[in-house]
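Trainee: Below: a set of structures, written as structure tokens.
Read-outs throughout are calculated quantities, based only on the coordinates presented, and are distinct from any laboratory measurement. Because the structure is predicted, anything quoted here is derived from the model rather than measured. Cβ atoms are built from the backbone, for glycine too; each structure is taken alone.
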Structure 1
Amino acid sequence: MKELEDKIKKSLLPLIEKEGFDLVDLELKGLAPTSILRVYVDRAGGITLNECAKLSGKLSDYLDLEDLIPHHYTLEVSSPGLDRPLTSEGDFKRKIGEKVKVFLKSPLEEKIEFEGKIVNFQDKKVFLDKGEEIKVIPFEKIEKAKIVF
């Protein structure tokens, strides 16, 4: 199943990027005939329900044409959700301007937790505006992060 997921991901990625979105995740769950292909997409500023529907139609047409999945399946295209943890470099780049809470694997300046607005992501570093200062956090030190509402 993992090999098929990877093949589908590799095939769909150029189409998703051409439409101006980032592929956040893709999963194929279940066995035929009840398989579900979930495609999670996002972009800076978010994605609307109408955009998901439009992209779903394009992906569905492409998948039917290429016959990548050899059995019946249901396609679901959606955003990853507001409360999903930020885990990739792309997540941090898309969320520039958002307030986040970052938890570190090991202390940085004797702290393992920082909160602030992402003002930049560059050279594998997250730049957080904490109000009184900009904190630079190496991406590899981040255990997890989440949007603060």
Structure 2
Amino acid sequence: MIAPLLHTLGNTALLQQYKVAFLCSRKCPAAVVLKSFDWAIEQRDKGTCIISGFHSRIEKDVLHYLLKGTQPVILALARGMMKKWPSEIKAALDADRLLIITRYADSVTHASEETCFQRNRLMMELADEVVIGYASPGGNLERLCGE
């Protein structure tokens, strides 16, 4: 199922796979960082399809570990589609193991607190399972989990 008005780039068949969403607040304890890296390596080795915004520092690091494998990845943007992609993203697209999704038009060039919140909600709706690396007390991720 592709959500209404969802812009995509890459392998849309990944939406049919069992998907695990990974979300983590921007600020988190050091112990969470190491556990998140171990989790990412485990998921990579299992071949699990991970969906994330890969926006916070820890999420970006998780993406780095995932892209070293061959498992599918879905990158959900909190802005419009970008024009240029880093080489590791291009390589994953070329290998047909990456899907980039966004609800936002190309005219939305920067993520905001609201677009990130809506992006996170979309990922949770699309995922079969959700893993929260860490939710800062009183933060938007904790609020979303409470919904």
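Trainee: Supply the structure label, taken from 1, 2, corresponding to distance in nm of label points 7 Å out along Cα→Cβ at positions 80 and 104 with the calculated value 1.1.
Mentor: On the way: 1: 2.3; 2: 1.1.
The correct label is 2.
Trainee: Turning to a different aspect of this structure: 19.1 is what came out when mean count of other Cβ atoms within 10 Å over residues 56-63 was calculated for one structure; which of 1, 2 is it?
Mentor: Structure of origin is 2.
Trainee: Right, something else. The value -12000 for helix-only ellipticity at 222 nm (-39500 (n - 2.57) for each DSSP H run of 4 or more, over all residues; to 500) was derived from one model only; which of 1, 2 is it?
Mentor: Working through the options, I get structure 2.
Trainee: From 1, 2, which structure was P(r) over Cα pairs in 10 Å bins from 0, in percent = 11, 36, 27, 19, 7, 1 calculated on?
Mentor: Values: 1: 11, 36, 27, 19, 7, 1; 2: 12, 45, 37, 6.
The correct label is 1.
Trainee: Also, quick follow-up: For structures 1, 2, calculate relative contact order in percent (Cα under 8 Å, 6 or more apart) and state which one comes out highest. All intermediate terms of the calculation are to be shown ahead of the outcome.
Mentor: Details: 1: 19; 2: 35.
Answer by largest value of relative contact order in percent (Cα under 8 Å, 6 or more apart): 2.
Trainee: Distance in nm of label points 7 Å out along Cα→Cβ at positions 40 and 120 computed as 1.8: which structure among 1, 2?
Mentor: Traced to structure 2.
Trainee: A follow-up question, please. If mean projected area of the Cα convex hull in nm², for residues 24-87 alone is computed to be 4.9, which of 1, 2 is the source?
Mentor: It must be structure 1, since only it matches.
Trainee: Going by mean count of other Cβ atoms within 10 Å over residues 64-71, which of structures 1, 2 comes out largest?
Mentor: Working: 1: 11.0; 2: 16.5.
Once mean count of other Cβ atoms within 10 Å over residues 64-71 is worked out for each structure, 2 has the highest.
Trainee: For which of 1, 2 does distance in nm of label points 7 Å out along Cα→Cβ at positions 16 and 136, calculated from the coordinates, equal 3.2?
Mentor: 1
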